Structure P
Amino acid sequence: MRFNGLMEPLKESKEFKNILVGMENQKYPIGIFGLSDSSRSYLIECIYSEKEVPIVVVTSSDVEAKNIYEDLSLYSTDVFYFPTKEVVFYNVDAISGDLRWERLKVIRQMMTKKKKIIVCSIEAFIGAYIPVNLYKENTYKFSVGDTVDLSKFSQQLVQSGYERVEMVEGKGQFSLRGGILDIYSPIENIPHRIEFFGDEVDSIRNFNLQSQRSIDKVKKVEIFPAKEIILDATSIAKGSEAIQKELKIILEGSRNKEDKEIFNSI
């Protein structure tokens, strides 16, 4: 934690101690008024330093969340900004993946027991997300010496949101050439190259995205899902069944003979 000395005057004040006592006794809500924008982050950091649990800060907008995140970043490196999903009115393929990668990084942090501060808007906070167990089931950790079925694993990567390409050029992509798997996990800052001897992991290196040359050997790599919505076979089957039922209800109320014939042919 940075600037520890700056926290002491507030921590020694009677008002701050009353806030901690109220939190300890779960006397909510606790109203705190008269703070400037920068003072809010100062207070949050002081509370965070005194508590042994993660903290979620919910704001009224993304702009406010980003401002608080930037202020908190001056005090600690354990703070993360969770952006709201963008609303688009055009082809989804045209959307930049930057916000998606940021959200996935924060989701990964949420899954750890490490103490942290998450800052987000109310819109991002109340959003619907898939169960945590699906992220865990689609997270893969490899070390040298592990055995992997490459054919099956490539299918799992596609299900997890990865795009198979000839050459990896960005996050969320992987390429498989013989016994070499190049992959760029969204939670990593650099892509990795996994070399296999048969089905066994022979070596793991990171590599330069521009030159495509290997750099340093690493002992292990974690491959996190590349999309926020992961659909397994059970979910797809349930969704298909629900669509079929709804379509049947709609067409049963239709007087159009052609519509009914189309449904019956499905």
Structure Q
Amino acid sequence: MEPTNKEQYINIWQQNVNKSPTCQHDLISSSKLLEVKINIVMLQEPAINYFNKTIVSRDWIVLYPTTHTENPAKTRSIILLRAAFCTDNWLQIDFPSGDVTVVQLTGTWGKLTIFNIYNDCEHNRTLTALSRFQHEHMNRLERVPQGSAHTLWLGDFNRHHPHWDKPDNTQLFTKAALKAAEALIKAMAEAGLEMVLPGSVPTHIHNVTKKWSRLDQVYISDHSTDLVNMCDTLTEQRGISTDHLPIITKLDLATPIMEESAMHNFREVDWEQFSKRLER
């Protein structure tokens, strides 16, 4: 396939699918992603089968965490890219954790580095690793030959704070919860990021209490906020066997796509007619 002059704006679907094969299959096989023109899917806690692979169709390229081959049981983050994406315009970046998958997209506008993150509710090791990565790879993230460099953190951060949860959910704001959230706020500030999904927008429903809260986030470089065309949840598209809502983020950045070649389905051939034409 040769690159065409056609471009698509970057539209991202993110969701924690709770390791559910049913939920992930329903998402990938349905028309949900086409309806909102999604070309990047960020999944947290994806379904991994006995062959250490995830559920996907031929329309998508799977990016597993760098550590997936060594320890697939600890993979809690994957990225799906539309197969039509021009291979010259994206690159996976190594990250030493099964909780983080990183891809870098490039265009005439510069580059965008996207971190798909699952942050464990029991510790801050992933946040520490993210901060260290930002410092150690600053040139790789920020230096561009043309245009500007943009960074996007998104995923399930498992943290509660009045800054993004509804302030009247006071039962969420224990001393321990606020301390854990401060580590996230500090990491976000050090990376020069701002919250994109508006505060008080819930993303998660508790299975027992049936109360809504906010565990999932979207953060972008503070100089890139004007590129966000949309960032919101799709309540009606939660899906099967998951307690997290999908978040759709649309950016005013375009990436080249390749023209897909036609796939011939020989099962649909009228062989009698084929044979007659061949005989003639």
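Quick note: the coordinates plus some simple rules give every number you see, no bench work behind them. These numbers come from a predicted model, not from an experiment. Cβ atoms are built from the backbone, for glycine too; each structure is taken alone.
So here's what we get for this one:
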read-out	value
Structures P, Q, by mean count of other Cβ atoms within 10 Å over residues 118-125: label with the highest value	P
Structures P, Q, by distance in nm of label points 7 Å out along Cα→Cβ at positions 46 and 70: label with the highest value	P
Label whose coordinates, when distance in nm of label points 7 Å out along Cα→Cβ at positions 14 and 238 is calculated, return 2.0 (choices P, Q)	Q
Given 1.32 for Cα Rg over 2.2 N^0.38 Å, calculated: source structure among P, Q	P
Structure with the greatest value (metric relative contact order in percent (Cα under 8 Å, 6 or more apart), set P, Q)	Q
helix-only ellipticity at 222 nm (-39500 (n - 2.57) for each DSSP H run of 4 or more, over all residues; to 500) from the coordinates reads -5500; which among P, Q	Q
